[in-house]
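*Asks:* Structures follow.
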Structure P
Amino acid sequence: MSVTPTRTGHNSLADLRIDENRLWRRHMEMARIGALDGGGNCRLSMTPEDGAARDLFRSWCEDAGLSLRVDRAGNMFAIRPGTDMTAPMILTGSHLDTQPHGGRFDGISGVLTALEVMETLNDAGVTTTAPLAVVNWTNEEGVNFAPGLMGSSWFVGRLSDADVMQAQSRDGSSFESEARARGYLGSENRGDFDIGAYYELHIEQGPILENKQSQIGVVESVQGLRWLDVAVLGMDAHAGTTPMDQRQDSLQASARILVAINELGRAYSPDARVSVGYLNTDTAGASTIAGRTDFVIDIRHPEVSVLDHLADECRRLCIAETRKQNCQADVTLRTSVEPGEFDRQCVENVETAAASLGYPFLRMTSGALHDASNMTTIVPSAMVFVPCKDGISHNVNESAEPHDLAAGCNVLLRAVLASAG
């Protein structure tokens, strides 16, 4: 391991432990920004709340002696020097933006545990050969701007500068104008960073670790995703005067599609996920038959062949069910992310760290997409999962225990050190 202990109160690097209380305090302080009733948070990307969270994170990084760089997508990189600044840096982090009714840990824990790793090394006087960096990726959640994973997608070349700068917020403002207003429209290009490995800690967002009584998830892979934009086209009509058999009711047709694709997903259980979380009609009147209804189908599976089959079947069901209601369906692919395997050595670094610390661990696949899904396409990458209560996430009731976050952070610390040379 290429690390040089210059000052430490520990007998060896193996004795290093992060500061659990400091890590928890940081979570609670960050949670005050965009706080919701019930304990959750709303910090949509590049809103004033996100700007305040970024400012707080930046202040902590500066206090820790880290130098901050911001790229053109607003991604923040807080860098801790190594003895060889020509060596590719070891990057770790996640995102600070949340869902509209989000929790205090989704993404945030990945950023704050990464910062805690740097502060623990500072406290112990440990200098690594390779520089280390904490990253806060922009617009991972994809709520205020589309698509999600925007910052990391730009970073790996999946989105162009124009795709990012011209993305429209919910109120019609451009990403460029909002990022500039927040003070986080940087000048760094994606090619300006030389990265040797990437690690991301995250709450599991599911119940597996809790059910299996495992404290650490060693994530081997992430399942793929297809998003289908569906527009169901019928005809606006009066609800009181139009006979039932003469209607072209786009909402009725959409309801039938939702039932059909739900049954399709259940037929491919337990690995398949087929969902609709967004549905909107172009009329707001209670006495109007909706002439147009739009929704998004979210399809996930760890095998690309099954993923593609599910997407094809969903498209077929949309067309078939709309015809029954004398409507039409326009189905287009919005987002496509292939299933990804994480780097074998990085995964082993995570597993070795968990085993050496005596934490019960489980190898697993991520059901959710993360910025690591993008990063694994360009650099060796891996993820560390920690439990969340009842598997609840994207919810104000999202909860994680301080000792689980600390355990995950201790694993992250050792995995990062294993790659630091």
Structure Q
Amino acid sequence: MASIFLRYLCLMLVLSLGSLYFYAASVDIKVFKSPTGGFLEFLQIWSGIMAFVAMTVSLLLSTKLRLINNVFGGLDKSYWIHKLNGYFIALLVLIHFTKVSGTFEKNELFVSTLHREATNLGNILFWMIIILIAATIIKKIGKKTLLSYGAWKISHKLFIAVYLGVSFHFWAINKPYAGGSSIDNFMIITAIVGLVSLFYRGFSTIHYFDYKISEIESNDEVTKLVISPVGRKKLTPKPGQFAFLSFPKVAGKEEKHPFTIAKSDAGGNLTFYIKSAGDFTSSLDEHLNQDAKVRVEGPHGKFFFAKKSGRPSLWIAGGIGITPFIAFASSNHTQTMQSSLLYVVKSRNQALEVDTFSKLAEANKEFNFNVIATSEDGRPTGSTISSLIPADCKEVDIYFCGPTSLRKSIVEHLRAANIKINKMKYEVFAFR
């Protein structure tokens, strides 16, 4: 994640320095009337400019454009950056609305007849932004959910109104620079990018595939869902990718949610294993039935394995995190790869698709797997992990899907065994 954060940092640094350069070139510091020489007032307005730029970045990330997702390593990482960017917006907004002693001259550079309305609206928008960011922060603390997904989703959609309001605020408020200046043109281009992103996001819902439920079965915690394409259009996912599912005809299930594709076949049928973990996923079998309509958006994600890395690979799955590895096991490329699977579950009866991995082990003698039931065996130990790696191996590729605590524990065990992790791939499933 460090490299993803660095990419975001570089992007915001470029935008910050660019906006600062255009702003400094467009404004005379003498227009600010302040005992401090106008520096604080200069900074205050620039923080507002950058807040608007950061909001536009959030809208651009929300488009789910493949080019943007590739820059940040996949849609899941883009969502993580989106969340991080929200905190940056809150910081900039706080700086922008901090009261300072001075002001700038109302001169012929830019005088708006709607300045008062824009100022009043800005004060309202300030509190709306703070409330929206706070809702994201407090939605879940630890394992306790304080704000339901439905309520959070509604609050998040208010960002559209906030962005339109901020656009009006910048257009109508008095400014210390002239219309047509470099920073004015920069802000106009920024607003166009944001509004186009809004338009695209609003109409991107037409880019989905029609499916129907062909099989659904459930136990206490996991629902197996098999869906079939309606018509000729079908998804062609790569092993490890995920898709967004929604059920437009089922009350309470209309919102789209992401799930990893466990299996796909030549006919376009897709298999999902969905853990009951919230409002949307709870009691799916009670709300859905055979032939129910499903909208599928995707495929997304870059959780792919290297086909010709030349190194052994270690797959580590925690609970429902087994789903991408079910897809891996079904791929032709894994029939000859040197790889191992460590599958950690609470109890053995929760293990999914054990037969799939047994068949892979029979077909590929260089594949082996170990199911660890923590209620019986305890947590994985260093010796358990080492037993899955060839004795002469000092470097592996890790593919991980599961709880963060498990990932950190595995990394510690491998380092203690002096085994170098050449590459570790995992996805961030905190989509809100």
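Readers should treat all values here as calculations from the given coordinates under stated rules, not as data from a laboratory. No experiment lies behind these values; they were computed from the predicted model shown. Cβ atoms are built from the backbone, for glycine too; each structure is taken alone.
*Asks:* Work out which structure the value 19.9 belongs to, where mean count of other Cβ atoms within 10 Å over residues 269-276 was derived from one of P, Q.
*Replies:* Here the read-out was taken from Q.
*Asks:* Which one of P, Q has relative contact order in percent (Cα under 8 Å, 6 or more apart), as calculated from the coordinates, equal to 23?
*Replies:* P
*Asks:* When Rg/Rh (Cα atoms, Kirkwood Rh) is calculated, the result is 1.02; to which of the structures P, Q does this value belong?
*Replies:* The read-out was computed on structure P.
*Asks:* Which of P, Q yields 2.5 for distance in nm of label points 7 Å out along Cα→Cβ at positions 133 and 405, as computed?
*Replies:* Numbers: P: 2.5; Q: 3.0.
Only structure P yields this read-out.
*Asks:* Say we calculate mean count of other Cβ atoms within 10 Å over residues 53-60 for every structure; which of P, Q gives the highest result?
*Replies:* On the way: P: 18.4; Q: 21.5.
Comparing P, Q by mean count of other Cβ atoms within 10 Å over residues 53-60, the maximum is at Q.
*Asks:* Have a look at P, Q and say which one yields -14500 for helix-only ellipticity at 222 nm (-39500 (n - 2.57) for each DSSP H run of 4 or more, over all residues; to 500), as calculated.
*Replies:* Q
*Asks:* Can you rank P, Q by distance in nm of label points 7 Å out along Cα→Cβ at positions 117 and 381 and just name the one with the largest value?
*Replies:* Max of distance in nm of label points 7 Å out along Cα→Cβ at positions 117 and 381: Q.
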